[in-house]
Structure formats: structure tokens, C-alpha cells
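These notes open a run of structures that come right after.
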Structure I
Amino acid sequence: MTVAVKNSTEVKAGAIVGGLAVESFVGTIGVLVGLALIFWAIPALWTAGVARAFGSLTYVSGTIKILVMLAVAGVLGRLGFRWLSRRPIPGLRAAIVVNCLCLVAILLIVSLIGMRLEAIWGASDPTLGALCCIILALALLALLFYAYLRPGTDQLLARLEEQGWFEAKGYKRSQGQMVRRGTIVGILTLAGCGIFTMLRHNTLAAASRDWRVVLPFTGGRSLTLLPALPLTLPLLLAALSLWLAYRIVNLPVFADFLIATEAEVNKVSWTTRKRLIQDTIVVLVTVILLTVFLFVVDQAWAFVLTRIGVVQITPAAAHEQRPGQLSW
């Protein structure tokens, strides 16, 4: 007798989670290197060498530098998407974004605690303080890596990624286009009003030019997280608003709701222009007639009740009472 044996292609959950943790940290390092290249290396090299060739044409130099930065960002983004496409690990994109946010949070926590320790210890032993900050940062990184090894973390990240927040693919693009566009316009209008109000009230006027995080026990050195804050923050908020508006209308649950809404609106039988004018005239005439009728009835009953003595208004009290107030 021949027995067919099915080859098992299952992968252990631990191996999947471990692969997700390692690949996500590799992707995070790539993102950080790309950001450092775009926002630190290119401006530094441009200022040191290329900017001198333009002389006093600073606006031309600045424009070309921004175009170079955008071009490099596009190339690096293309390479990053190709790298992600070759690693079909569920939740990898969400893990990379979460890692970047967690690294910023760790940097802020270490800086805050380190500055507090530096204020307490002073500059008597900077080596010990720097060592404590390094140990704290490594402990937080180890805690982050341990969170990936916990059961259910990969499923949580996979569910977060399935919502489509980290990809540009649309959901049922050919359906519900009018309602989707209206929703996008509404979201962008709210975001634009907020950004315009922030700029109008000079909210960022008192802020420093760069968002810097002070590195404790380094003699006042700092790390720039966001350069030219009054300029880059509104642009960053505008870009996030565009992405948020696009992704919200492509979330499967909300997109299906918008599609169903447009389908119901299409079922409405819209009246003609002639019929609309006729109905409007009928409503206005009816309202006017009811108003005249109620006024006449009110005045008639007031006259009758006053004549038969049910309602009495004395001449002396008429001047003291409010207009329209009757004395019973």
C-alpha cells in the first residue's frame, strides 16, 4: 500500500517572531541611515562645497539642494520598497514604523533622565553619567526587542498593517469615488485651517529654529531631530494630512461605508427644476397663510375674551406690565 505523506511547510511561531524582530530592526537602521543621509549628510556636504560655487545666489543654491534631497529620498524610498517586497513577512512595515517611533521615545526618555542626573551630579564624573545613560538606552532597546518575542505581537502588527496605513494601495478604487473625494476634501480643509491658524498666530515664532535633543554628559552637544522647525513642521503636518486623508478613505471598513452611502444616494430620485420651484412656492404660500390665520385667530380670541371679562387689563397696570403680558 502506498501512503501519501504531505510535506509540512509550517514555520514555528518563534522563528516567525524572531525573523520579524530582526528584519524590522534591519529596516529601522536603513530608515535612520537614509534620514541621516538626506537631512544631515547632503546639507553638510552642500554647505561645505557646492554652496560656495553659487556665491550670493543663496535662493538658487537652496532650491537645487532641496531638489537633490527630494531626488535622493525618492531613490532611497524606491530601494526600500524593493527590499520590503522581497521579504513578505506580515507586519514588517508596521514594525519598522513602530521601531522608529519607539527609538525617538527612547532618545527623549534617556535625554530627560540624563539631564536630570547631570543636574544632580554636576560635571564631577561625566564618564559615569554617560555610562548610566548608555545602560538605560540599551535596557530600553532590549525591552523593545523582548516585546517582539512575546506571543501575539506579530499578530497585532499584522492586523495593524492589514488596515493599509503603511502602503499606497487603494481599496475598491472604482467605487464610491464622489463620496471619497468629498471626504478627502473635508479632511484636508480641516487640516489646512489648523495649519493656517498656526501660521497666522505665529505659534512657531517663539520656537527655536531646530528641534534639538540635548545629549547629557557630552558638554552641551545636541542631536537635531527636525531642522528648520518653523518651516518643516507645517510641511510635515501637510504631508501627514494628505496621507491620512488618502488612507482613511481606503480603510476597508470606512471605504465600504462610503461606497454604500454613495449607492444609497444614487437611488434618490431627484426632482426637476420646474417641480422644485412649484413645491417651494406651495410651501411658502402655506406658511404665509398659516401665519395669517393664527394671527387673526389670536386677535379674535383676545378681543372676545377681553369683552366678556375673562381677560382684563387695567389702565394703570398696562404701563407697568411688559408688552404682551396679560393680567388674569
Structure II
Amino acid sequence: MEKAMNRLLRVLFAVAAAAWASSAPAQTYPDKPIRMIVSIAAGSVTDVIMRAAANELQPRLGQPLVIENRGGAAGILGGQACAQAGGDGYTICVIYHSTMSFNPLLFTKLPYNAEDFIPVTRLFFLVEGLFVSSALNVNTVDELRARAQSAGAGLNYATLGEGSYPDLFLKWLNNQWGTQMVGIAYRGGGPAAQAVAANDVQLTRFGVGNFLGAIEAGKVKALAVSSAKRSVLLPAVPTFAEVGFDYPGQGWWGLAAPKGTPAHIVARLNSEFAKLFGEPKFVDFLENKGVVSAPTTAAEFAAFLKEDRRSAETLIRIANTKPEEYKPGQ
């Protein structure tokens, strides 16, 4: 009887130990700082938002989120860094439409594949605008078109590199207007806004939040915004629909993890980020940065990515852009 009891106790102990071992990672994660790769330059609206999110989430996660900016090359540098990271939950990646939807269609020999990422949650949509340098002395889209079509206009336009969302819009504009505006690559919306304000480039399309300071200072003018209705930040500025732009698609940002990240970690990250991006105070903060909060479950984000890829195919056809080989440093 005593031997049987001892055997039973050993079995129960083994079962309990196995259960504890399987649940321990979920209970202890995270136990060290988390690296958060942001695929755009420091100072851009997305960077500002993610730094604010990191500050909010540190006490909730019990560990700091350390921002690592990997701007440039239409998000390819950030995507590459994310794909090459270990899937242990201690690297997470802030990605956007170029990373997942456009780059795989626009480039061959990318240093990553869309399958290298596990979707965690969509975070927000951008409210974008068409901006011009005040030095250009145009006040409407019609005036901009006339200026761009004039002989020897020589207008330059800020992009995030070949194939980026701003670059596709430039190509669409050139096709629609019969113009030859030239794209100049920058590492983020912040540097692009500085370039327009300084008249180093004359126009661009980026998130509204990057340009509010320059607009207030009188160095940049907003001619139109991409949202369905006028932005509360720029109520006097017409929408793209009002000025006759029939351009589909909307910029977005989300969170992913490298392939191999355990499901319980993805679930924890989704829970914390989606909760924060749904809280009224943080939603108001986002609105004042010119973005619209849009958190999802991991499954909803995965489904959204498939649909967004189809939208990207449509935009690329409109822009008449052919795939090119990706070459580092381009």
C-alpha cells in the first residue's frame, strides 16, 4: 500500500512539474528588455507614437521597450532586421504597408519574406496630406498642377525610397498630370517635413502629424488630406475626394514578431498593445498626432494583410510600376 502511494505521489509530482514548466514561460515573460524595431527615422510621427506607447507599456510589461530605428529603403532595412532576429519574444517589429504589401510586389531579391513575420496587431491608420513648401507660392491642388505642368518646373518630391507609398503616389501624379516631378528619398516623415519646410524639395505626401509644426510656422501649406472627411487638425483643408483625387488605399502601421515567436508571447503582446491603443486617453493622443487608432486581434490583422496586399496590387497597376531587383543602398 505504501509503495503504491509513493508511486502515485511520484506520478502526481511529475504531472505538476510538467504543467509548471509549460506555464512558466507565460508567467515569466518578459524577464528582460524588449527590442522594438521601428521601420522609420527617429522624430517621425510613428516613432513619436511608439516611444509614447513604450513608456505606457513598460510598467504593464515590467520591462522597458527599447526603440531601435531602422529607417530608409521603404521599410526594407527594418524588415530585414526583424526577419534576422530570433523569435524569442525579445524582438518585436513596427511594420507598415510598404513592409508587408508593397515591397514584395515591387522588388525581387528582398532580404526578407512576408512569411518571416507573425502578425500581432494592427495599430493605426495614417491621415495623410499633400504638402507643399510655402516658398512655392501655390495654394490649391489646381495651382500645383499648373505649376508642375509649366515648362522647366523642376519640382522635387520627398519619398521614402523607390516603391514606397509616397513614391507610388508621385508616380500616379506624374501619370495623371503628364509631369516629371522627381522623387528624393528620405528616411522618414520628420526628415521629409524638414526638407519641404526648407524648400529642399517642393512637395510630398506623408502623415499629417509630421507637418503640423511647419504649417504653424508658415513654412508648409497643406493642399488636401487623404481621410474620408476633413481632419480635425486641418479643418480648412479639403479631402482628396473634394479635389478630385481618386486614389485607393490608406497607409497603416502595425506590430509583428519574427517567425518562431511562441504563441503565448504573441497573445501577451497583442493583449497589451491592443488594450493601450483602444484606451480613450491614448486614442485622443493618436488623433492629435494625425492618425486613427485601429487595433485588432492577431487573426484579424493577418486577414487584413491579405486584403491590403490585393489593394497594393491595384495601386501598383495604377502607377504602372514594374518589379525591380532590390539592391542594398538604393
Structure III
Amino acid sequence: MIRNAVLLLCLTIALPAVAQERAAERPALKAEVTVSSEIVRIGDLVENAGAVSDVPIFRAPDLGQSGAVPANRVIEAVRLHHIIGLDTRGLAEVVVIRASRTITAKDIESRIVRSLAGQYGLADAKSLNVIFDNEPRTVQVEPASGELRVTRLTFESRSGRFDAALELPGSAMARRAPLRFTGSLTETFETAVPVRALTQGEVLKISDLTLARRPKAEFAAGMVTDAEQAVGLAVRRPLLAGRALRQSDLQKPELVARNENVTITYEVPGIVLKMRGQALEAGTQGDLISVLNVQSKKTIHATIVGPGRVSVAAITPRLAANTNPSPSRNSANARAE
């Protein structure tokens, strides 16, 4: 009697565990799947599909695209392959994503540039820029395809024209759409450009500038090629964002404005005089400007030495060429007389 009771207890404990194990092995619908081929197999959509996992049942979306398959269509499709009682987990549909790799116009440009850099007297890759006759469109290709490579390339040094054919090993998509491109190649240089419109007199900060590449044909003497060189200088005239910066566009910051009240300093050994004045001209450090002495109402010329401060240099009288002439004979006689 006791033995039967123990056996019954063991069965009671074991049955839920067996039920859970069987439930875990039961075919069940997946919520979302990613496939890499043109077809969707049962095993892509159903967990624990068993021997029929590799059986194709649907066509996959296009490369890089996604679609949804209603749960009832999956149930109907797998029933033909003896999967009965599919656990849908309450799902109404399964989202299917087609895996892909993106080939952009930048990828194509980079590959052509790398093939031409250092040849035909051209500069390195970072100094070359491609202008396509027809801008390449972005292409979605198989994720397992190989690296983009140039199979044929012609280049005319005088005109800068090129004709290039490329291929993508292992990609059926690339084979259906031949990768042939024509265009021109230009050499570029790096220059500082404003990131925003600048007004006259603005003092530049490093955040106001960035480096951009411009065609070498536009290069001229005085271009600012290092943004750090322009920091702390003032804009001489209004500048548009993206315009190549020249040294002639910049000046030292204005320290004295026109009609500004200034302090005039006059200094000679042992004496320092300070007077009030009014600047009649604007200027920066070291500029010689006209200043009105407020007390005497006279206009003088003074050098800007700081914000609101000008200095008047002491003038040392020039001596005559012969400062101590010898007395002439006549003058000696005159004194004698």
C-alpha cells in the first residue's frame, strides 16, 4: 500500500516536467526572422520544425527590404508538411527581413580614387575628388558578397576624364546591374572655411571654422590652410559659410573704435602724462591713428597700445650736422677786437 502511494507521488511530480519538456519541443511560430537567401524555409519561421526545417515555402523580400507573413498562411503552408497544431504564441504575423549589404556612391568613389591615386602624376587619395557624369545610386547586395574591385579603368591626364568598370564577386545583384561609371577627377586642397555666416569685426573662435576640400584650381596665395592660424583674428568683411578663407579677409581685432573715448599717454624719461582724448579713427594694436586732445582741442597722431589706450612717442630733436663748429678766423678776430 505504501509502495503504491510512493509510486503515485513520483508520477505526480514527473508528469508536469514531461509536459513542459514536450511543450518546449512543440513547433512554435517566431515573431521576427532575418533571412539571407531568396527563399524562406519552414525552419526560418518555425522553431522545432524538425526534419522539414529546410523545406522552402515562401519567397523572401527584396534585398534590404522586409515583409510580414500572416500566421494563418504559415499554418496552412506547414500543415502540408505534417506540422499539426502549430503554436502561434498569439502572433498574428511573422516579420521577415532580407539581410543585405549597402554599396553607396561614396564606396564606388573611394574604390576608383584608390585605383588612380599616385598614378599619372596624381596626388594621394585624400587629395582627389570624383565628379560622376551620373551619380551612382545606392545598391543593396548580398551580405556574403566580396569586396568591390575595379576590373577596367582608363584615364586621360589632360582632361581628368575616367571610364571605370567594377565588380562585386559573389553578388548576383551586381551581375544584373553592371557597375560602369564615367566622370572626371580633380585634385583638391584643404582650406579653412566658416561654418556659419560671419559679420564684419567678429573675432574668430575655433568653433567658427572647419576644414574643407576645394578644387586645386581655386588655390591662391594667402589661403588659410590651418584653422588655428585664424583664431583670435577679426573678420575684415562679411563672409558666407563655406567660403574659402584668405589672409586678406582677416585682421587683428579692433581695439579702438571711431569716436571712442581714449586715454592718451605721453611718456619721456622721468615724466608720464595722461590726458583724455577722442579717437577720430578706428584701429587695432600698433596702428597710428588721429586722436583729438579733449583739453587742447588739437589733433595729434598716436599709436594704439591697448583697448581704449593710445600713446604719443616723445620726439627727440635732431642735432645739426656740425654741432660744435670751430670758430672761424674772422670770428676770432672779431672777439679779439
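Only the coordinates and a few stated rules stand behind these numbers; no lab work does. Quick caveat, the model's predicted, so the values are computed rather than measured. Cβ atoms are built from the backbone, for glycine too; each structure is taken alone.
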Ranking I, II, III by distance in nm of label points 7 Å out along Cα→Cβ at positions 44 and 276, the structure that comes out highest: III
Ranking I, II, III by relative contact order in percent (Cα under 8 Å, 6 or more apart), the structure that comes out highest: II
Origin of the derived value -23000 (helix-only ellipticity at 222 nm (-39500 (n - 2.57) for each DSSP H run of 4 or more, over all residues; to 500); candidates I, II, III): I
When Kirkwood radius over Cα pairs in Å is computed for each of I, II, III, the largest belongs to: III
